[in-house]
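What follows are several structures.
Only the coordinates and a few stated rules stand behind these numbers; no lab work does. Values in this document were obtained by computation on a predicted structure and should not be read as measured data. Cβ atoms are built from the backbone, for glycine too; each structure is taken alone.
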Structure I
Amino acid sequence: MTGILIVTHAQLGDTLIETLEFILGKSQDHLQAISIDIHQDPDNLRKKVKNGIKKVRTEDGGILILTDMFGGTPSNLSYAFLEEGVVEVISGVNLPMLMRAVSVRDKMPMDKLAASLVEHGKKSISLASDILKGTKRS
């Protein structure tokens, strides 16, 4: 199973997990959020991410780090832990992406999981007026 670490500004990751567990009705193993305060010491922030990785690690899977936005401090900190086949980072986490991640992470290897989550995350974004008109932008 792939471990999932959500690294975001403020408590966004905690809120995503809380919402996920509200919808699914159960607590999730090997899933944790790290809240980043950009006013904290960067070395301490890196240690928080490193400790989070240790907590979500499993014996048989990699680690997927989901961050809130590309180029932000949470993403920039997380990129330091990239390790091909072991740790992957996806920026732009959203609730549908997280729901899919926890639902299928034990059914596919991390590289395929990461690729499917990027596509799923993109497809989960909709413009309501296009849906109501019967048109959908790609």
Structure II
Amino acid sequence: MSPATPEIVIGLDFGLRRIGLAIGDSLTRTARPLTALTLTGRGGPDSTDWQRVSALIKQHAPNRLVVGCPYNVDGSEQALTGKARRFAQQLSERYTLPVELVDERYSSLEAETALRERRQSGQRGRVDRGSIDSAAAAIILERWFS
């Protein structure tokens, strides 16, 4: 749930290859995708480009971060759930910002469907994985706002 005081919030759709990014504010309760962050090495929290994350946080000066937490369809945890939690913990420790976890089930599917529909209608060009991940981050952030 969003706080009473308006805040700038960055949403992150954590993945092993990319982290989708979005920014929004709690006043309008809307979010827009940013360019996804591609991970290096083995993937996961240990492969995060922390310099790029730091630059993003410096540029946008968010009051809070919201990280998508993946669950199975039935609500049970999956292998990526613990890694997303670890990533959220690392964000909290590095940037001393509040970090919220939000159920991200179906956010990538919802994002991909919306982007492909926009492409078919001529409103958008090519749809790539990074665009889908960042659109999913915007959906995750808007879920948190609501």
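FRET efficiency 1/(1 + (r/R0)^6) of positions 10 and 130 (r between Cβ atoms, R0 = 30 Å, to 0.05) was computed and gave 1.00; which structure, I, II, did it come from? That value comes from structure II. Name the one structure among I, II that relative contact order in percent (Cα under 8 Å, 6 or more apart) of 26 was derived from. Among I, II, the structure yielding 26 for relative contact order in percent (Cα under 8 Å, 6 or more apart) is I.
Each of I, II could give distance in nm of label points 7 Å out along Cα→Cβ at positions 50 and 74, but the derived value 3.8 comes from II.
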